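Just below sit the structures, each encoded as structure tokens.
Where a number appears in this text, it was derived from the coordinates with a stated rule and is not lab data. Just so it is clear, the model here is predicted, and its values are computed rather than measured.
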Structure I
Amino acid sequence: MKPSPLTTTRGGRVLLGTFWIGLYFLLTIGPLAIIFFGHTPPGRGFWIELSVALGFIGMAMITVQFVITARIGHINGPYGIDVIYRFHRQISILSITLILIHPIMLFVADPAQYLPLLRIWDAPLRAVLAWLGLLGLITIAATSIWRVKFGLSYETWRILHSILAVAVLAFALGHVLGVGHYLEQFWQRGMWIGMAAVVVLVSGYVRLVKPLLMQRKPWRVTNVKRECGRSWTVELEPDGHKGMRFQPGQFAWVTIGRSVWMIREHPFSFSSSAERSDRVAFTIKESGDFTNHIGKTKPGTVAYLDGPHGVFTIDRRPDVKGAVFIAGGIGVTPIMSMLRTLADRGDTRRFMLIFGCPTWDEVTFRDEWPELEKRLNLKVVIVLDDPPKDWEGETGKIDEALLKRHLPEDRAEFEHYICGPPAMMESVRDVLPTLGVPAERIEMEEFELA
């Protein structure tokens, strides 16, 4: 897949990103036009109308969530899909809050009329649909925030999340149609029908069209190699097609050994060089769910890829003087893809890798670092929390003092790529500007998307 100039050039990303932000606000605030330009029902005060407005905005926000999480390249491109998912989580909390405020304001504004609706057993259908929608929203929020505490696997959570999201929107639409206010004119009804149509189309694309496209381009596992740190590298080759072009540092959703129609896909970064489209590799750490069994995958097993995705790649900044890569644990995977690619291209710029791990046994790709230092103008700094007795390298955390010792003097001209545990990334991100690294020279990727 050839990247679009709108997502590969800085000007194109700014233009496209600005467009999507403007469109987002237009779509979420748009339903207020129904209130401002529609006929207001008699006998309703300001607070009741405000509660309706908040409910409309919350419902519009939920509808747009279906679009922004559909992994559409031109939408994700300007920001990065990790940013999109982080925005999705935050804006979902806001939309749920707005929708919860809607009935609370009604109870306060006119308790005699609205409090009886709490008696669900004899409430009208429109009220029952509203309560079902609220219950679904609360369930989505709780299972998303506390998925691990509830013991939900990633696959179970995704299925539950998808079903509840569609159900909530259906209940909300039924509630709006049941109440019937602000639906007198065709354009008012058309707005809500249009929202429902968008959800149907996007859901059809995600659940039907995309799997069909993936099914036409299967992959086969050719090798499974044990790495340090309870990790495995799974190598794939295309089965009957040319493969996949990607940029180093990007990732894909991977389905291994299961039907493309099952929601059993997981996001993993490419660890192989982007110079080869006929063979790709993913390095996966045993971290629960199906990853604990990844080492048992047999050569010949069928696999499907949805990608490439992500903007955490050095190819977006081809003009920089060099790059500093700061990784923690399995967060080194996309960085390894970048370094392997740079080596294959014969890149002569200066590079540095600062790689933090708990122990020497968990230093992923440790046998390959010396080779890459020979092929590239690369300096590798390994930092261990719990080093062996004969260790002479850096120890402890990747903190300000350590970075000050190793970062190049002209660091302001280098791009800095950070990937690892959230606490490490936030700490390094906060420290770098104090050491003279401009904020626009710092790139981060959150590799835990759920």
Structure II
Amino acid sequence: MPTRQEVDVLITADHLVTMDETLGVIADGAVAVRDNVIVGVGPQSEILSSFKAPDTYGGKGRAIIPGLVNTHTHAAMTLLRGIADDIPLKAWLEEHIWPAEKRWLDEEFVRDGVRLACLEMLLSGTVAFADMYFFDEVAGEVANEFGMRALLCSGIIDQPTKTTKDADDCLQNAEMLYERFRDDAIVRPAIGAHATYTCSPETLKKTALLARKRGMPITIHLAETRWEVQEIKSRYGKSPVKHLDSIGFLADDIIAAHCVWLEPGDMEILIERGVRVAHCIESNLKLSSGIAPVPRMLKAGIPVSLGTDGAASNNDLDMFGEMRTAALVHKGVCEDPTCMDAYTVLRMATVEGARALGLDGTLSPGARADMVVLDTGGAHMVPVYDICSHIVYSAKASDVDTVMVAGRVLVEDGRMLHTDEAEIIGKAHEWARRIRSNSG
């Protein structure tokens, strides 16, 4: 009998969803991990006869999927969850969120808010996220504390904030973020231009120049509301997409969040420039911003991933909820049950999200060992005829059993292994008491 290779971890399951076009879905599959990298993927009979490991996870009644990737959020805003609901976006920002941030935003707020976000995301199967906020170095420290991948987008905005007096200050912060995390193993520095209506053309040009000098991706809120489109047309005589293109901002390093109100010709520009879109359907629905034409984007060839947006406008960071909502709403809008099929939506939440962050997103030899094991034994998950359909239409965040990032198991049996959950939740309650006692 051939000698089995020693690896760090073996994971087995009834269903192995690789999201790799060649490997597909493997029944009774297994994954072998060594040095944070996947070294073997295939049927259990093949993998278990080729590899041995001190630790084994998964088993019967389980499914393995690539880790979910949230490509647009504002992690620290978990502490503002539910603070102002059922309000249009412009009023929500100007009358509630920005005043709350002016009062409370500091390093302690961001640290506690990002810790709560990482806890929520990991327990619900998210292994990586793109964050746009303030005190980014603190967010990076938290991501490293949790062992969670993060694209940290240093916020750029013209108006004064708690951390900056103008856009030039913001750009200096972005430079510092780059220097701090340029060689980090799991945190990647990036830039987050807030929007076309809060950043002048000159600010946007400086942002693009810095980002491309440093090789940093850029995120931006784009065409999120009717008001935004009308405002930018009144200022510059062009749609937000055409405005950005006219100043040389758009390129294949852009993740554009929302893209709800695209004008004729906008999609062609996004395709030509290689822009990626983060679809945040639950936030868009809750703020009544509209529904992005994602099926048309996908048909046109625009890469689209999924994001939750911040917990203050969603109100959770659950990517299973985003998948189900995206699949169902677009079917209704298109009046076509084949629109946004389960595999396409799962791909948006895994492969497309990972690629937007510079990762792989598949379970294949040589890929990073970022994966999730789901418990498929619940009443809502049986029987199983099509595991991809079950993941999108039936699975819940509470079905997450095990989460691995970079070959390290962070969640086992639905519980964090290296983090005090009670402490983090207790801090959130403390913040709510402070905020409530100072409101009104």
Structure III
Amino acid sequence: MGNKDELAKFTARDTIHINARNHLEIAGVDTIELTKKYGTPLVIYDIQTVRKNIRELKEGLADYKGQTEISYASKAFSSVAFYQIIHQENISIDVVSGGELYLAKQAGFPAKKINFHGNNKSLQELTDALDYNIGNIIVDNFHELEILKQLTEQRQQMTNILLRITPGVSADTHQYIMTGQADSKFGFDLQNGQAEKALAEALDASYLNVAGLHMHIGSQIFDTESYTVSMHQILNHVNKWQNKYDFQLKVFNMGGGFGVQHTVEEAENSPENQLKMISQQFMNLLDEYGMPYPELWIEPGRSIVGEAGSTIYEIGSQKKLPNIRHYVSINGGMSDNIRPAFYDAKYTGFVANRMNDEANTTVSIAGKACESGDMLIFDLPLPEVEAGDLLAVINTGDYTFAMASNYNRIPRPAVVFVEEGKDFLAIRRETPEDFMRFENGLPEYNN
């Protein structure tokens, strides 16, 4: 499929248009004017799409006969303003570090709607979580469980926890984003008895309330079978634990990982329909075991922000190698989007200032880092471009800015939100001067 297919699918969205100036317009805002205002590279979040995605996920859970909760996996993208938007949509958040927790606190996010994940939470992070009296801590290992038992006893503070269970199921996804298989750094293994031992210890703790269980089997999952098999494995053990430990499953958190299409060559997916099927399968399993319906929680990240993000770069130099490759370089790359280098992730793009021009050449988009692997897109159909043209790479909302770095001392880009014809600077662009906030020169250095 060529760029026409990508363009047709992209512009079919309610908030995406090509305006009379042949410019890419997102949520009623001309992206070229945004670059004049904020510079490039520029990360743009379409907040109308974020809100739509959340509504669709809620609809996907609507047929479940128990209570439900959506907890946004904020590792996909976080900022003070974005946490506030999530709060406006009346859903919870997951945090995975003290930094994300601090950001959520600065945003005024309600403590009881914060869930804390992570495979190596520090004493300080757990103390901060207890100080803020957050809603739930998802306990990942015995080391954490012991620290939490000691802290809560010292403070005499009742604390809600979920135990993260590794069900032993390998999802069909990239090995770096598989998390449910037995060989994983996350969670208590179900098959070797770790999960049962952790449950017994947690239930015996004076100030821990075991609200339920959690699983997360990976990311970019397009089927439902992986979820069903994992839930079946866990419920089979819960059925035994009910009698042995008088354990009642009040909350079952099935994680996230719902697949998102980044290019037309990837599989299409509707997380809403995926959820409808998974929740029905979960109810069927509960009925088989004669269990009451616990609260069903999900943790979407990519499926909320993935397609809401676009990144605009300025095109610079070119290198043509006849019969080999035509390189087009941009003023960003792996410093703001590591996923192609890290996961072999695929993207597509358009010339934002000449959207309807015919794509009559094939180029490969090179990032500006001093790294041969800094290639954003290979074999991309584009019109002939020149320095100063603007490349829009789409569906970059997930795990791009969130994983950005200062490699080569490249400043991180600005992040702008657009909604209903208005723009808002959510995160300002870094400058080289920002680097000096962390630097100290030698006290007796003479140049």
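Worth pointing out:
- Looking across I, II, III, the calculation of Rg and Dmax of the Cα atoms in Å, for residues 202-305 alone that yields 13.3, 41 traces back to I.
- For 23.5, 78 (Rg and Dmax of the Cα atoms in Å, calculated) the corresponding structure among I, II, III: III
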